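These notes open a run of structures that come right after.
We did not get these values from a lab; they are worked out from the coordinates using the rules stated. Since the structure is predicted, the reported quantities are computational estimates derived from the model, not experimental observations. Cβ atoms are built from the backbone, for glycine too; each structure is taken alone.
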Structure 1
Amino acid sequence: MLPLALVCALFALACSPPARSGRPNIVILVSDDQDFEHFGFAGHPLVNAPTIDTLAAEGVRFDFCFVPMSRCRPAQAALLSGQWPHQSGVYYNVGATHIDPDASLANRLSAVGYRCFGEGKFWEFDPRLMGFENYTIRNYETFGRLGQAHLFEWLESLDPATPFFLWWAPELPHVPHDPPERFLDAIDPAAIPIPGYVAPDRVEEYRTLERKSLAMVSWLDETIAELRAELESLGLLDDTLFLFLVDNGWANGLPSKGTAFDKGLRTPAIFTWPEEIPGGSVHDELISAVDLYATLLDYGGATPLPSCMGRSLRPLIEGRPFTPREALFGGIYLQRPPDGWADPTRDLVALWARTKRYKYILYLQDVHEAEDARLHIQANACDYPERDRGDEDLFDLEADPEELNNLAGDPQLAAKKAELRQRVLEWWRETGGGDLSVPAD
């Protein structure tokens, strides 16, 4: 018979969370409202963001990552739950529904021994119910802009032997665009490139907005540098896997946030962990925010629920066989439910499909500037993207990456349009979407 003390020790070992065994700390760096082209690594000549460029150079970069809905909260909810917005019920910024706590990224990681903490923008009810240690995470208006002392105190309390997960989401470079003067002074307005799609009478407006947007990216970058310096001082940097992404786009000169255009949906996704992941590779596969969720759980040694729509990118990151997606799908919704309760079928404005070459959009509701209070579309220094119910967009992204030339009426592309229309409607039905009133083709 085993001694009682030995029995107790074996029982405690069996019930304890898994040993760290090479699992990284995980930090998600969420940029809030940023143009996917506003990066030095993307070739912009005036972006001063050396820390983000370092993450890209030392990490694995995916240039064609897409959020399913181009608004802060539903994009973040997909990243935190691994579900499409119509599945989680979180397809808007303002409303009562929240992601399933069992699916919460923090809860999944906490169950395998991670300590979880969040700072900045977080919409999903009680953070503790979602697996975080925080009593509340509602400091997005001040976090980063006024420092990170509260976060650094928590980091300094950690046992290095226990992995942690950090949700890092300042309201940067989100409005208000009020960067410190030193960031504005570093940008010569006359040097700002003016794209050909900016109307002549809006050039100065564009230049003014673009200068502020670029300066805000520098502020974001400095804040990331402060975090990395703190982790390095604590001896935690080398054991940390960073994921950098933008929650949704924000552009000047083209419609972005709240639309199905790439300027609203597209973001780079960068995985950086130099100790374990060889850096420098750039991928052009189509990936989604739900894939990022699955990937982080994979690296953390956690298992997603069957409801997860994502696929781990770890094989691709590590150079192993991986079958990429042929297409991505999503929906655009009202800014908020009209009666406060979620009904994604009722509030669906448009469905979109994207392959490497084509973008297709089917409008299920009118999109008119006169009714923008219900839509809240960002159209800065450009025309509002007016559409009627039943309209369709089709863009050849190889010839027209800015999505300026709608080919939906081109008879030579009628078969492609019909194919993408069918595929996105099938995606909606197969993933649990409700019965739609679909305009006649």
Structure 2
Amino acid sequence: MHKILLTLTAGLAALPALAQPAPTAPGFDVAAALARIDATIDRQYPHLDALYKDLHAHPEVGFQEVRTAALLAAEMRKLGFTVTEKVGQTGIVAILKNGEGPTLLVRTEMDALPMEEKTGLPYASRAQQTVDGKLSFVDHSCGHDSHMAWWVGAAAALAAMKDQWSGTLMFIGQPSEENVSGAKAMIADGLFTRWPKPDFGFAAHVGPMPVGTVVVKDGVVSSASDAIDITFHGVGAHGSMPDKSIDPVMMGSRFVTDVQTIISREKDPKAFGVVTVGAFVAGTVNNIIPDHADLKLTLRSHDEATRKLLVEGVERTARSVAAMARAPEPTIAQPTGTNAVRNDAALSARSAAMLTTAFGKDVQFVPASAAGGTASEDFSAFIDEGVPSVFFAIGGYDPAMIARYEAEGKPLPVNHSPYFAPVPEPTIKRGAQTLALSAMMILARPDPRK
């Protein structure tokens, strides 16, 4: 089963607004643009709500988003976009050209999580898919259903405002974000060679913050993520004859404790870094010493030096443990990994100033000096290709609900909880407003009256 991540927005929710952003570009009338965006979104909302609930009730896991991709492709074609499907297996690329100007990437994720929903909503998912060879319930408990709805809403608003902007929109529906591999799959399939590489990029994620909230974080937003799979190879034997074995359970147990010295004795204590052993599987019954043990790890970090230290340290520790047991070399694989998301400094400041003009105190601008989130997100792959970008966090909870949970001393359901359920209408509208306004900030034609 794919590792389960808390969305970065849970970490950003606790960060204070600490700086004043730079002024927005001249010639862009934020209020007028917002009025036109709202008019389209309000008119479209019944359809967006139906789309959201359909997507929520029919979630699909990474690289199995066949129905989801077809729905989004049909939506974008109706808006006048030229759509290419099956990019990076199940991804879609929707292009809308409107004269000369920058190319702007706007991304949504499409995949859901292999878990059972427990919200009790009338449109709750009961869908199941095969994941890692086992039938599993599937749930949009990370909020990607909200993302897809506001992505379509933003596209509709911009398509209705073609008289106000010039350039090219590249709206991408990305598969398999949850195992941080979908962005790389689309890039490997020619995302930036079959189509022009974008000049800028935007994406957003819903989180357990009050509806209306928009967080703009300069610098590091999320952590780098590396998945490592380790198999210790031993010699099996009867449980009463341990001297005839090389016990992989002992190797794995020693590794689980020893590997944490990378954090406590090698890593700079001021640098963020996490090594978590999330799975340890060995043996079948109590009287057989097995011949192998399988461990699955996730590593998190914010900077390249720490990332390198953690990966190399885990591999060195695994080999040393095997050598101490006079066992064969362990099998070590790194199936997935992605860099930290780093928002562009100038674009972050400009976006925060513009959105503050639109939404006032609902916007939080967090400077680069504040720590980023601990969860991970493969939007970094697009940034690593040289696309200056901003990854926003959008609030999705009723403030009254947040207050009630706080008063009762209960933990608030966060992303990846089976009870995670953003309030649809204000969440979808604020996400669509944020993405559409950000696009207009980049693409808007100068006002001839100024």
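Consider the structures 1, 2: one of them gives -0.60, -0.77, -0.93, -1.10 for log10 I(q)/I(0) by the Debye sum over Cα atoms at q = 0.16, 0.19, 0.22, 0.26 Å⁻¹, for residues 239-294 alone as calculated from the coordinates. Say which.
The value was obtained from structure 1.
A value of 0.50 was derived for FRET efficiency 1/(1 + (r/R0)^6) of positions 247 and 383 (r between Cβ atoms, R0 = 25 Å, to 0.05); which structure in 1, 2 was it taken from?
1
Given a value of 4.3 for distance in nm of label points 7 Å out along Cα→Cβ at positions 71 and 303, calculated from one of 1, 2, which structure does it belong to?
Label of the source structure: 2.
If FRET efficiency 1/(1 + (r/R0)^6) of positions 111 and 351 (r between Cβ atoms, R0 = 30 Å, to 0.05) is computed to be 0.30, which of 1, 2 is the source?
Answer for the origin of the read-out: 1.
Which structure, out of 1, 2, was Rg and Dmax of the Cα atoms in Å derived from, given a value of 23.5, 89?
Clearly, the read-out refers to 2.
Taking mean count of other Cβ atoms within 10 Å over residues 231-238 from the coordinates of each of 1, 2, which one would give 14.4?
Of the options listed, only 1 reproduces it.
Thinking only about mean count of other Cβ atoms within 10 Å over residues 31-38, which of 1, 2 has the largest value?
1
Thinking of 1, 2, which structure, once helix-only ellipticity at 222 nm (-39500 (n - 2.57) for each DSSP H run of 4 or more, over all residues; to 500) is computed, gives back -8500?
1
On relative contact order in percent (Cα under 8 Å, 6 or more apart), which of the structures labelled 1, 2 is highest?
2
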